[in-house]
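Enquirer: What follows is a group of structures, each given as structure tokens.
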Structure I
């Protein structure tokens, strides 16, 4: 697919997601969860930022719960603050917040540097830049980090354009994982 701008691409990705989001959902989630675990093992990540999934995102609860039980992993999740978020340790109980997002209680402890971030996307452009839901929270968060961990984009349905519709501030992935394909930046 070729697109002139990010907004048109975002609209197409939403349409595509709505059309197939619930077909074979358990199978899709399972495939991506296994690919995430394989990638974590491949790069030997120990400090990982995950997300608490919304209904239209890959359900990564299996990854969250598996890593939480295993020794040697520190799991972080987003905690919304204004127009961005900070990362806090994943712990229970969770509370429903703005945009229907689940979060643990706020933590004021200074977090470790993360090795890997698993980030949900609506689409990915030809430069491996993220097209999200348009709030810019992930972009602002990564800009504030001061370093670049490995980033894996995950999605229920492949929505990729060879066009470069991303903007300078959009985050860029190292790997893009969908139920049917895994793409790495710089490799065909």
Structure II
């Protein structure tokens, strides 16, 4: 029963989400918390790991959540569910793409979806930032600053800023993730 619920939940997420993996995070968060599959803290950890591992974040998140609830079969069901709608849609679009993009309603639809995707990604980022750094997840939560998290964020921003000023290019996201992991291991082990 859990495997079917995982598959159907992630099938729904994959079917109604636009904007790729980052656009799916808010819906995954909602479903995971609603079904009590994860706590807010576990979800934030899964997002961090999913972002740090190779592959699309939505697939990684589905795999991790599925594995946490149903082991190997759970991860397969959740991953299949989140990927199946996109796979089917891409097959259809690939067959019709030349004809579809010439229609104004299709372009209008895509233009309307883009701001919504940006808003979803931004809202999720703000929610994660507030939850992690201040302890405020919902209205009414008390402020509990995570000083170590704030220090890590400040160090990462400072290093990124000076790297860009000195080297005249952005620091690699991979190096930022590795540096953040090292800082986390240092600060959270003391």
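No value in this document is a laboratory result; all are computed from the given coordinates. Everything numeric in this text was worked out from a predicted model, so none of it was measured. Cβ atoms are built from the backbone, for glycine too; each structure is taken alone.
Enquirer: State the single structure among I, II that was used to calculate mean count of other Cβ atoms within 10 Å over residues 123-130, giving 21.2.
Expert: Values: I: 21.2; II: 14.9.
Computed on structure I.
Enquirer: Using the calculated result 4.2 for distance in nm of label points 7 Å out along Cα→Cβ at positions 107 and 171, pick out the matching structure from I, II. Before the final figure, lay out each step's value.
Expert: Details: I: 1.7; II: 4.2.
Value 4.2 for distance in nm of label points 7 Å out along Cα→Cβ at positions 107 and 171 corresponds to II out of I, II.
Enquirer: Among the shown structures I, II, from which was the value 20 of relative contact order in percent (Cα under 8 Å, 6 or more apart) calculated? Can you show the working numbers first?
Expert: Values: I: 25; II: 20.
Derived from the structure labelled II.
Enquirer: To continue, here is another question. Out of I, II, choose the structure whose coordinates give helix-only ellipticity at 222 nm (-39500 (n - 2.57) for each DSSP H run of 4 or more, over all residues; to 500) equal to -9000 when calculated.
Expert: It was calculated from structure I.
Enquirer: Starting from the value 44, 34, 32: which structure in I, II was Cα extents along the principal axes in Å calculated from?
Expert: Structure I accounts for this read-out.
Enquirer: Given that Cα extents along the principal axes in Å, for residues 91-162 alone, derived from a single structure, equals 41, 29, 18, which label among I, II identifies that structure?
Expert: Structure I accounts for this read-out.
Enquirer: Oh, and also: Work out the source of 14.0 here, i.e. which of I, II gives that when mean count of other Cβ atoms within 10 Å over residues 83-90 is computed.
Expert: This figure was derived from II.
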